[in-house]
Structure 1
Amino acid sequence: MTQDTVRIFDTTLRDGEQSPGCSMNHSEKLTLGRQLEKLGVDVIEAGFPAASEGDFESVRAVGEALRETIVCGLARTGVADVERCAQALERAAKPRIHTFIATSDIHLKHKLRMTREQVMEEVERAVTQARGYCDDVEFSAEDATRSDRDYLVQIFSVALEAGATTLNVPDTVGYTTPDEYAELIAYLKANVPGSDRAVFAVHCHNDLGLAVANSLAAVHAGARQVECTVNGIGERAGNTSMEEVVMAIKTRPDVFAGLDTQIVTREIYPSSRLLSSIIGVQVQPNKAIVGANAFAHEAGIHQAGVLKAPITYEIMTPESVGKSSSELVLGKHSGRHAFRDRLDELGLVVEGEDFERAFKRFKALADAKKQIFNEDLEAIVADAIVSTEDRFELGEIAITSGTFPVPSATVELLIEGQKRKATASGVGPVDAIFKAVTELTETKCDLIRYQVHAITSGMDAQGEVSVTVSEDGRRVIGNGAHEDVIVASAKAYVHAINKLEWHKRRRAVDGPKGV
């Protein structure tokens, strides 16, 4: 890897997962991890092994499964944290231990209650310990942008001498601005002795909407690793958006002076869609690069220009990020081979029983509507992948509704291998279904938000439903898709309850500990 390569460190599975409602179970992390390797990211931060048994197992599984990409685990500077991280990564082909501690006086005083000298001792001990387990060690100075510059020089000097190979300068609270951040990176590179022996990294949050701008400014100043997430998900206002950083560098080689990433850009859109299907959080329509409107043109003057020459209004092609410009893809006469080829083109990997369920669902949908769009296929695949960790599986549904009868629903669920049915009434069919599911699952969750939108245009479009539910302070999001929006609603609700059940099981195993 040359000095002209900007490494992409993806923390979707760790920092991104900390978004409210965006937690992922073991199998979901593994599925997304495989796609991130296909995308070409340099480093995948797979989790925080000391945080929970679930995180430990996820980091271990991702490390075992991926052979080309560096797999990283996060650890505080405590001895137990670093050791737990090393244990999770012991079977990884390319392990990295990422240890961190806060360095701003604000954090030292109010959170750590430690002196600067004590923190430096922690850094030296933790990095030395981590280096004893593997050669690839990253150190992060949490809240670096609110830390004293000269103290940062001391901290990074200690980390470098102890064996750190990557020095991360996080804008943990999204506080800095591009010029300020670039100046800080340049200052550290100029003043940390032996700085040329390490890669300087940046990790930005989007609290002021500047995460991407700050990251790109840092790249100009010499940073060569950008820590980011797919779709920009993350705590509070989110993290640096991976796709925006990558395509900015790719689209403006004149500005970024020959710099590039190793990202396979045609896998950007499939990665975005896969993440959305896993966490049930849709991308805003006007989101750069991957939003539904990113390549849409409605104004007449724009349409005329694009028809004559796309470059008039498109600075990149939809194909360059993996979004097909040909929307109509398959029909009811298409067979398994054509179906699999199209899924491969969209970057959707489905095998075994999941493939058979997806193909059966595709044929049923093709009989029900005239045109099958790429977005339909993505929804079909998301619907077909059944997690082995799901306790509840939706069966048959029957509803009675209208202005004359009292709306009612009979719902069948497969619960740990046993079929059970319940009938309930409500103010409408969706309310009745939710009440029946609530009775069968014995959940005590509250419905916070219910959203529905059409996946594609047309009267026969599939409906995609997203529900947000809360129980015991835990908020999760479930989603479901079907040409019948009532069925999609039931799927979304069951999906959300399965997520709550997964958290309950994880709590039972992990106990009360956390981060």
Structure 2
Amino acid sequence: MADRLIIFDTTLRDGEQSPGASMTKEQKLRIAKQLERLRVDVIEAGFAASSNGDFDAVRTIANTVKDSTVCSLARANDKDISRAAEALAGSDNKRIHTFIATSPLHMEKKLRMTPDQVFEQARLAVRFARRFTDNVEFSPEDGYRSEPDFLCRVLEAVIAEGATTINIPDTVGYAVPELYGQFIADLRRRVPNSDKAVWSVHCHNDLGMAVANSLAGVKLGGARQVECTINGLGERAGNCSLEEVVMAVKTRRDFFRLEVGIDTTQIVPASKLVSAITGFPVQPNKAVVGANAFAHASGIHQDGVLKARDTYEIMRAEDVGWTANKIVLGKLSGRNAFKQRVQELGIPVDSEAELNAAFAKFKELADRKAEIFDEDIQALFSDESVTPHDEHFKLISLAQRSETGERPHARVVLAIGGKEVASEADGNGPVDASLKAIESQVGSGSELLLYSVNAITTGTESQGEVTVRLARAGRIVNGVGADPDIIAASVKAYLNALNKLYTTTERLNPQTSLAP
């Protein structure tokens, strides 16, 4: 019989620490529902004590999600733990995840605490968390760079106090697979009561080895929980990628001999939803969820796949949620057909109003594009305007002129706080002119950190999906826009980002650098 591997998703907590990836409560809830459809074992919904916005998000998810364990992070102090417990109170299946740094560098430079003080605080924190739930996880931050004798002493104590999961973070992505796997194995061997807890791995991708390190921790170290994120989202170079770990274990079951409870057909829908909400596009050659993951350009490869799929494919695209289906609908196409395809694609729709808004955009797109592919439908839901909400900045119309030998010019009509205004500007190109026209009226004072364009499907009729990243006063936001007209998509993305900067809704990244 194969053991079971627990999948702990921290997209909503550690993934959100990526600059510009912070989310509203409603966006977090949408992703949490998709993670539940994915059948993730544990959803780390946030860091309840870090802000009122994150507290509300954790509480809402805890009250909504029923089929997955809902977890909140908490530093090793009574205030954080009490706040996490309050946020999780509505859940029948909850976990408190508490942590404190244990490496000499972190204890001295960051915490300014002695090892004995850290030991005592870790022990008492787990004891306090057990007042609220029997499901308590403990993480020694920067665990991989901790002194083994001290780390073993701490872990033995927290298990004795009732910690049921012990997570060993490679917080800075310093590990290499063989050494990390052996490190986990040595800890389990040296801690006398190690059999009383599930051991977990949490690896960052600074050297590109987060997935390899995590799998080494499982295979060589005996860990039975992996902490990961959708698309490998996370600060710096990101986290261990959920889709890669899950498909590695499933594809190479002969080697890992482990079972996972994930519904893999929900992987691609989850990837697209997270990408759309955060504004972080998935690179085409990304394993499992990239657009090229199952594409074959070489004639030899194409010939082989046509004769026998497994000559060059070790996974089936449909098993992870990819589909080759397309629908061609026009003005007379019905709402029910659209709704059915949305459901087949696994796109979460929270209300009839959201579906109606998306259908209206679908009909508008069908007037401009002969064939509507699944990717086009998914892109409709990446545009936040399908979700009814107040938009301070809204595009009314756009006109631009670009001619060889002439300086490009754009005229933009906007609604700002319900009042219609028009502006014009020249630029180095039509996109530059359009965004300058907007700024001449808005005056946001923001800095454009990123401008990226991706084709959603193939062909010259393809929609372009534009991502922009803006920064102002230490705040970073991403905006996404899709349209067959790249200039219009750029304007939509820019306004989407401006609305995030303007809104009073809690969008500031509530996390701190203290998290593992």
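Computed from the coordinates by the stated procedures, all read-outs in this text should not be read as laboratory data. Please read these numbers as outputs of a predicted model, since none were measured by experiment. Cβ atoms are built from the backbone, for glycine too; each structure is taken alone.
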Name the one structure among 1, 2 that distance in nm of label points 7 Å out along Cα→Cβ at positions 8 and 424 of 4.3 was derived from.
1
Comparing distance in nm of label points 7 Å out along Cα→Cβ at positions 40 and 64 across structures 1, 2, the largest value goes to 1
Say we calculate FRET efficiency 1/(1 + (r/R0)^6) of positions 112 and 288 (r between Cβ atoms, R0 = 41 Å, to 0.05) for every structure; which of 1, 2 gives the highest result?
1
